[in-house]
Structure 1
C-alpha cells in the first residue's frame, strides 16, 4: 500500500479537493528534479519530449483516448480556459452549462461572454434528484437556437453528482453542438472511455483521485478540433499541431507530468476498478451515518449512477454559517471536510479514499456536526 504523508491527527475527508500524493511519487518527483538540475538543458530540451510522449501514451491508455488528441495541462481550469479561449465563437452564441457547475468554470465562461459577446445560460438541474434522466431533461429543456456549446461537469464539485456524459455527448452531437466535459474529479474515481463516444473536449485532473503530484492534468481534444485549440500561453510550437503547442508553453517544471505513468500504475496495483468501488462503499456508508445523525433526508437515492467517491449531505443550518462551521470542524475537531453554501442551503461534501479513509471517520464527523449544530446551540 502506498505511503501517504497525511497528518495522523487530522481526519481528512476532503480528498475531492486535493489528493494526498504518496511518498513513492514524491520520491520519484524529487529524483527527477535532481536530474533536471544536474543538467537542465539535457532534461528540458534533449529528453523532455520523449518523456512527455511516454506519459501521454500511459494516460491515453488509462482514459481509453486517442494519444494524438491527449495533452497535458497544469490543471482542469487551465484546460477549460484553453478550449473556451480558442473556440471559434460568433457574436450572439450561447454556452449552456448547469447550476451544478464549478464556480471557476462559470467565471471562465463569463469572461469569454464579456469579451466575445456571448451569453451563458444555466440549466436548472434539480437537487434533490431521483434519476439521471432529470439531468438530461433539464439540459435539453434549456437549449435554444443560439446554443453553440454544452459545458457540463462529469462529477460536479458542489453536489458530487455524476452526469450521464454519454447521453449528453449524444444529445449535443445530434444537434450539431460542441460539448465540453469538465472531468476534474473523474480520473481515478469513475471509469472513463474517451474513444467509444468521444466528446469534443474533456479535461481531468490526475492530482486528485490518482494522487499524482500537483500540477498534472489532461486535456482531450477530438480530432476535428486539434488545429483549433491552443494553450493559454502561446510559445514556440504555435501552429505546429496540438502536441507541439501544449508540450512547451514556456519554462515549467514538468516532473509532475513525468510521474503520471507511475501514479496510474500505483492506482492499478491497488485494484483499479475494485479500488474505485471501495471509495464508493466508504461514502455509501458515510452519507447514511451523517444523515441519520442529523435527521436529514439524503438528496438522491443510493444509485451508483448518481455518485461515486464523494457525496453531499444537507445540513440543518443557515447557509451563511458555512465558513464558521468549516473552521470549527478543523480547529476544534481536527476534521478536514468542505462545508458548502450552494443554492441558498448548507451542505457537507464527504470523500472516501480507500487507501487511508476508514468507516469510523464518518462517525467522528457525524458526532462533530451534532455537537456544533445542536449541542453548541443549546438544542
Structure 2
C-alpha cells in the first residue's frame, strides 16, 4: 500500500535542510544562552541568528520576536498577556467564530475572569466582514484577534482592512498566522498587526517551537514568570536547538515560489474531482481568498470519515465526527452555515512542497473506486 500524505495543515515533516542546521546543536553549543562564559556564547549566537531569521520573514526587528513552545503558547501569550496587561483600560476582546481552539479556549477562560468577548460571525465562505469587526468595538475593547487563514477550509481573512480599523480605534490587533506563514506573505507592517503567531511544525520546523511577534513598545504580562529571558516576556532557559530549527525553516519560508507550484497542483486536483463527481462534490471555503495548498471538499450525502477510511494509505482530515451514529459538523463548518447533508461529507486535503501530481491523481482514482 502506497502512503500518500495530504495533511500538511496538521503538521509538516521537518525539511532536510532544517535537520542539517539543527544537528550540530545536539552535540555542541550545549551552554545556557543566558550565561556569560565561553560555553554559552555559541548557543547565544545561534539563538540570536535564529531570531533574526524569523524577524526577516516577518520584516520586523529581531527584538520583536519571542520564542515560545509553539503556536498555542504564542496565542495564549498574546491574548492572556494583553488582558492582564490592559485590564485596567478595559476587558473587551473581539474575535471570530472560526478561530482555532488555541484562541477560543483562552477567550472562554478569560470570560470566567471578567472578560467580555464578542465572537464575530463569518459568511458561507468562512470570511469575516471587517465592518462587523468595526461594529463590535467598544470603548472598553483592548484586543482584536482574527486568524490570518483558517486551518480547516483555508479561507484568508481581510487582515489588512481589519488592521486599519484597529489602528483607527487604537485597539491592539493580533493574528494567528500559524497556517499562513510560509504559504502567503506575512509582513507585519503590511498586515497592520501588533501581534502575530508562528507555529514551527506548520512550516517544516520541529514540533515544540514557535514564536510570537510583539510590536515594539507593547507590554504583555508573561504567562511564565521567572528569570528575565526573552526580554522579560517568557521565562525559561532558551533552546538553541529548537530556535535554530525554526530560524532555518523561516529562512526557507521566505521563498514563496514553491507555493505557486502547489497552488497549480491543488487547482488541478480540484478540477479532477469536479470532473469525476460533478455536483456530488462541493468546495468548502472561499474560492479565491484561500491558502494555495488547501482543498476542503464535501462528498455530498456521504460521511467524510467513512470516505477517508476507504482510502488506503492516504493521510488527510475530516470536517465532521460521528458519535453514536450521529454526525456532528466541525465548529468551523457550523459557523459557516454549511448544511449537514454537505458538511458531513467534508474532507480536507492539504498539500505540501513534496506533494506530486502522481499522488493527487492516485487519490482521485481511489475516490472514484470507493464512492462509486
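No value in this document is a laboratory result; all are computed from the given coordinates. None of the values given here were measured: they were computed from a predicted structure. Cβ atoms are built from the backbone, for glycine too; each structure is taken alone.
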Item to check | Among 1, 2, structure where distance in nm of label points 7 Å out along Cα→Cβ at positions 37 and 197 as derived comes to 4.0 | outcome: 2
Checklist outcome for this item: The value 21.9 for mean count of other Cβ atoms within 10 Å over residues 93-100, derived from one of 1, 2, belongs to structure 1
Next on the checklist: One of 1, 2 was used to compute distance in nm of label points 7 Å out along Cα→Cβ at positions 5 and 21, and the result was 1.8. Which label is that?
Outcome noted: 2
